[in-house]
Structure I
Amino acid sequence: MSQHTAIPQATIDRLRQIAEGGLSGDCNLFDRIRYGEVLAMAKQMAEAPAGANGGVSVPEVAPQTPKTGVRGAAFRDGKILLVQNAHDGSWTIPGGFADVGDTPAEICAREFWEESGYEVHVSKLVGVYNRSSHDHAPSPNEYHMFFFLCEILGGGWRPNSETTAAGFFAMDALPPLDRMTVTLDQLQRCFRHHQQPDLPTEFD
């Protein structure tokens, strides 16, 4: 049985200070959203009724489990939308780490908007893949990756801190891919599910 410990008031106060400091500084829209979420959580912890042990409690030790990532594939005229990574110029479909408190579909839609400027409706789960079972670049972490089909509702490319360009590409004319986040085989699967919407969801 795991043991629990109360969150010290000083820790809650420090979380609040970090969030308020971030919101008062010169940060981008995405950071402001996250600082706001941290501030709201710190306030919730501060206002929570004290438990039998004198405060909010969390496990001291939690089992190690795979991280979760989400990726969204959207198409226009038979071509897939890819975004170019700011750090190395490689290309991928929009996505990122899962956030606590949001569903995979909510995370997918938000990451898609943040990285591409397009608003989407998440319409289908293509597959859930174990990262180490596919031809990804090496990583010290284990991941479960959710790939979704998305329908573009509106919007368009705009500059942001994570990506430097966006474009639609045919399967036979793909740019260099970011193998940390997506493989050629996974993109081929997304194309197949776009072309045949009745295909069943895949999983490893």
Structure II
Amino acid sequence: MKFLCFSDLHRNAEAARNLVRLADEVDVVIGAGDFANRHEGLADTLEILAEIEKPAILVPGNGETVEELRSASEGWKSATVLHGAGCEIGGVPFWGVGGGIPVTPFGDWSYDFDETQATEMLSGCDEAGVLVVHSPPLDTVDRDSGRRVRGSQSIRDCVLTKHPRLVVCGHIHDDWEKQVTLEQSLVLNAGPRGVVVEIDFG
């Protein structure tokens, strides 16, 4: 199965239009959050992305709530918003959890969750599927400009327990497009340009 993975568009219309073009070459599109900028511009960005007809899995970032994302994506017929929930495409299980995890230093505007809340929302994740999260697993693709790790312990624990074949995240801009392997799991910090990944689930 071939995936187009992206994150952190932050209202970048040109990047969104590029993703629409790239989507023709893949089976599933994955958007790992932060379509908006501090809750602004979400509808405009999603209106461009709604031209994508391939199945799409979306999670909210810390710049938009799940309710805002669901509302803005109503016109995107092939998109499914996941947050503490899962679905199946082509026999492959997907699970999604959005928001900033752990709680960010950004204040009230940021859509954040603590590690305990995240553990609960991750608990239904299937084994050997695809995990879509906005925040990276701790100590993977989560180093900021000062090289400090900013990821989530609860997401890392989930990956080590459920062994998803693919983990798509974003949030930490300094590690965009970086990939690492955590045991059997490929972990990708996608970024706005879009990264194509092919996984054999056979």
FRET efficiency 1/(1 + (r/R0)^6) of positions 36 and 132 (r between Cβ atoms, R0 = 30 Å, to 0.05) was computed and gave 0.95; which structure, I, II, did it come from? II
To which of I, II does the computed value 13.6 (mean count of other Cβ atoms within 10 Å over residues 28-35) belong? I
Calculated from one of I, II, helix-only ellipticity at 222 nm (-39500 (n - 2.57) for each DSSP H run of 4 or more, over all residues; to 500) reads -6000, and the structure in question is II
Structure with the greatest value (metric volume of the Cα convex hull per residue in Å³, set I, II): I
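Read-outs: derived from the displayed coordinates by stated rules, not from any lab. Computed from a predicted model, the values in this text were never measured in an experiment. Cβ atoms are built from the backbone, for glycine too; each structure is taken alone.
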